Structure P
Amino acid sequence: MKDNEKPEFWEAAFTEKQEMWGFAPAKSAVLTKDFFAEKAVKQVLIPGIGYGRNAQIFRNAGMTVTGIEISQTAIDMARKHYGADMTIYYGSVTDMPFDARHYDGIFCYALIHLLDSAERQKLIQDCYKQLAENGYMVFVAISKTAPTYGKGKFISEDRYEIFDGVTMYFYDRESIEAEFGAAGLIDVVEVEENFPFFLITCKKVAN
């Protein structure tokens, strides 16, 4: 298991850097909130919720948010800044599901590319299983156009150890289709933030 897949890695990261990304939501979160509002999404699951900066925007729009987070420090920070009335499960997204509910919206920001191939596939499948019929899930994943692509230690195809034990898998449209095609993939949009990302949207339709 790589460092970035261990709870103690994220505990150290949050303890050292605290609210390292500030409190403004990411551009991808704003876009997804608008999309979810348009689709009348009410129940949102956020795997890898962190300290909540990308969760509050959904709550402000009248949606109920449930999170999953591997860092207890981050959960404590979320409670401090956003209150204790939001359900956050302590644990790794690789251990999903944490409840038997079905959500009409799932938002996963800059997490899936930190996982290996088997873990990525499991996360996609687990999220899809927890989607309600006609629900939407949105993943934000780093693009191969990022300046860090190909840098650091080669781990496997399109996957590199970038720094301090952090491994990243870099996506292109072909790999997105390969990994998300069977999970109701309906749209792929490029979004420029601190890194170039893909906004990957899937919909669950009745069989």
Structure Q
Amino acid sequence: MTEFWESSFIEKQTMWGFEPTDSAIVTKDFFLERNVKDILVPGIGYGRNAKVFIDNGINVTGIEISKTAIDLARQNGLDVSIFHGSVTDMPFDNKLYDGIFCHALIHLLNNRERDKFIKDCYNQLKPNGYMIFTTVSKKAPMFGKGKQLDKDYFEIMEGIKMFFYDSDSIKQEFEKYGLVEFSEIDEPSKDMKNKPPIKFIIVKCKKKI
């Protein structure tokens, strides 16, 4: 199962570059404003989003399915704890975190896997902790492409299956896990200047006491 689309191409190239996503930068500011000091990053990949948190004094623990991505992260100086495995096998420890940041991963899971993943993340939050997901929107150009597997769920290319979110599915999947707000964000392809931005949704949840 291709879990993380950075990992799915990692053997060929670091196609997304090494600059953090706009979502990571926005989340970093959000976490700093709320004194979030210790976060879990499922799908940490080769670490392009981790550094912006580390550079601002936030402790990062990662989860990554691709050993190649982990090795590349190490080669690029990412000296943090990273669990090697699939997010579908969470939890990897019994630690509770102040925050969780997950970029461009959850839409690569099927319905059952998404439900377990959201629940597992919520369970690893401290009271009043925040979890933030960025996920692909139905407004993205890939929506409706390839083979339809289920409602809003497509195999857009061989081995790459994606669920596309809208406001209804966001509410349906996240409301019971402390949904605070969600908003659209255009993620520019920073290392691929000729590519148009991808429509994402940032989902913010807070664990109730």
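Comparing volume of the Cα convex hull per residue in Å³, for residues 82-161 alone across structures P, Q, the highest figure is found for P. Looking across P, Q, the calculation of distance in nm of label points 7 Å out along Cα→Cβ at positions 34 and 170 that yields 1.5 traces back to Q.
P, Q: which one has helix-only ellipticity at 222 nm (-39500 (n - 2.57) for each DSSP H run of 4 or more, over all residues; to 500), as calculated, at -6500? Source structure: Q. One of P, Q was used to compute mean count of other Cβ atoms within 10 Å over residues 74-81, and the answer was 17.9. Which one was it? Comparing all candidates, it corresponds to P.
None of the figures in this text is laboratory data; all of them are computed from the coordinates on show. Keep in mind that what you see is a predicted model, and the values were worked out from it rather than measured. Cβ atoms are built from the backbone, for glycine too; each structure is taken alone.
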